[in-house]
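What follows is a set of structures to go through.
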Structure 1
Amino acid sequence: MAGERARGLVELTRAGNSIAAGFLTFIGAFVATGFDHPLMIVAAVVATILATGAGNAINDYFDREIDRINQPDRAIPRGAVSPREALWFSIVLFALAVVLVLTLPVAAIVIAVVNLFALVAYTKLFKGLPGVGNVVVGYLTGSTFLFGAAAVGELGGAVLVLFAFAGLATVAREIVKDVEDVGGDREEGLNTLPIAIGERRALLVALIVLALAVIASPLPYLRGTFGLAYLVLVIPCDALMLYSAQRGFSDPTASQSYLKYSMYLTAVVFVVGRTSVLLG
């Protein structure tokens, strides 16, 4: 029983996604200043992992009824963790994240406070509003790069492009995910974008949003921040992302998965761009 509870608590954090968010924070710091300020980078990365895990846990706490329909194998619906345990677990993780954040510069603290509010308020205030919940998740994903850059005291340049790119790509992915979950969301009474305007129109919106991200991606090269190696690598990533969005019209499940990994791949391309500058 204790082993099942422990496994359930880990599942609440979506450990893979939380670690990935920490990796994005590292990328933001690295793109901004390279390996300068290593202690600040470590604090920011660990704080991101803890806060993301806490946000995922509290999202499952608020979503426990709808998950009985859409995700019955998750920890709370299947009984591995009680709702009360999930809530307290989330509070503890948030508290640990706050302790680390307070060691960082003021700009990073401000970003963390805004993100903490957005994480806690997402399910109750934003998730059921057509498009608004998607934008909030997009901002939270993109802001991991900003947080990493703010932790090392350098906001601007390529990091802002990376923030915009990741944010827009995530908005597109979240819309496709809403198309995938439209049955359970409708039964729960949520008014997501596909429910409000129709699934096909929502997918068209996702494609347009993603196209804006693709348009933004060459800016670090055009501004002279990164060299030709970055441009050569980012173009196929852009093509893959557009293909992934188009796939949503026939297979939303595969589409949102491809979009997630395409975004991570593009983030790595920014690392390559920064590395080429450091080595050059």
Structure 2
Amino acid sequence: MEDPGQLIPVVRSTALVRCNPLTKITMALILMIGALLSIDVVSAGVVLAFSLLGLPATGLDLAATIRRLWFLPAGALLAAWGTAILAEKTGEVVIDFGPLLMTSDSLAAAAAIFVRVLALAIPLIVLVSTIDPRDLADALIQHLRLPEVVVISVLAASRLLGLLVSEWQVLAMARRARGVAGGSLVRRTRSLFGAVFVLLVVSIRRATTLAMAMEGRAFGRSGRTWRRRSSFAVRDVAAVVHSLVVCGTAIGAAHVLGVWNPIIG
């Protein structure tokens, strides 16, 4: 199941992995709503805790998940630092070092932003990483009735992007082997434009072949049948209900503890 194009590889099949792609997107949006409506540590913390505890159910390579998502805590920490510096300075003074002033309220806001950023990003990235682009294309066409020509074209373009990069590398090595890639700046610029033109020609030829193949398979015409049917099962309902429970728990816990701080109103 491992796909080199994925941000995080899927190493085993689980009930969540087998869910419909639209179900996974719905789950991510519900969890994000639970962390988005209020700027507080509790609601975002509940969503984040659920996301971290549910990682084994995603079937992802946990070591690769930690290794490839290192930028999320770094980005969240940067956002928290900016909040601690720029937030309104109310409450007791905690740090007062020249122009650097942080109070208890500004640090609390920074902590809320740190947890909130992680709670917003991790569910979306983790759930999207379990989606097969082919299954997503089938779901968008069969359930949301999006134009199949557009959806399949985008799917093909995303699949061919890696091949385009590979062809660029091969083309660069070939031109370097012929001795036309080095020299002065003018020569290198001329060589670059030549390589781009060749790559453009190859891409147009491949696009023409793909268009003929799609026409031969009756894309965009009525009455076309599907070999792969996109369907929903009991696990899809259970996954959505579970995410709704987590969202409700996050909002309820923030209200009970009196830290609810809505972004609107």
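Just so you know, all these numbers are worked out from the coordinates, no wet-lab data involved. The shown structure was predicted, so the numbers you read here are calculated from the model rather than taken from an experiment. Cβ atoms are built from the backbone, for glycine too; each structure is taken alone.
Worth a mention:
- Computed 182 for volume of the Cα convex hull per residue in Å³, for residues 96-167 alone - originating structure among 1, 2: 2
- Structures compared: 1, 2; top value of relative contact order in percent (Cα under 8 Å, 6 or more apart), i.e. the largest, recorded for 2.
- Read-out helix-only ellipticity at 222 nm (-39500 (n - 2.57) for each DSSP H run of 4 or more, over all residues; to 500), computed value -26000, structure in 1, 2: 1
- Structures 1, 2, by mean count of other Cβ atoms within 10 Å over residues 32-39: label with the highest value: 2
- Answer label among 1, 2 for the case where mean count of other Cβ atoms within 10 Å over residues 8-15, calculated from the coordinates, equals 19.5: 1
- Origin of the value 43, 31, 15, where semi-axes √(5λ) of the Cα gyration tensor in Å was derived from one of 1, 2: 2
- When FRET efficiency 1/(1 + (r/R0)^6) of positions 64 and 152 (r between Cβ atoms, R0 = 41 Å, to 0.05) is worked out for each of 1, 2, structure 2 gives the greatest result.
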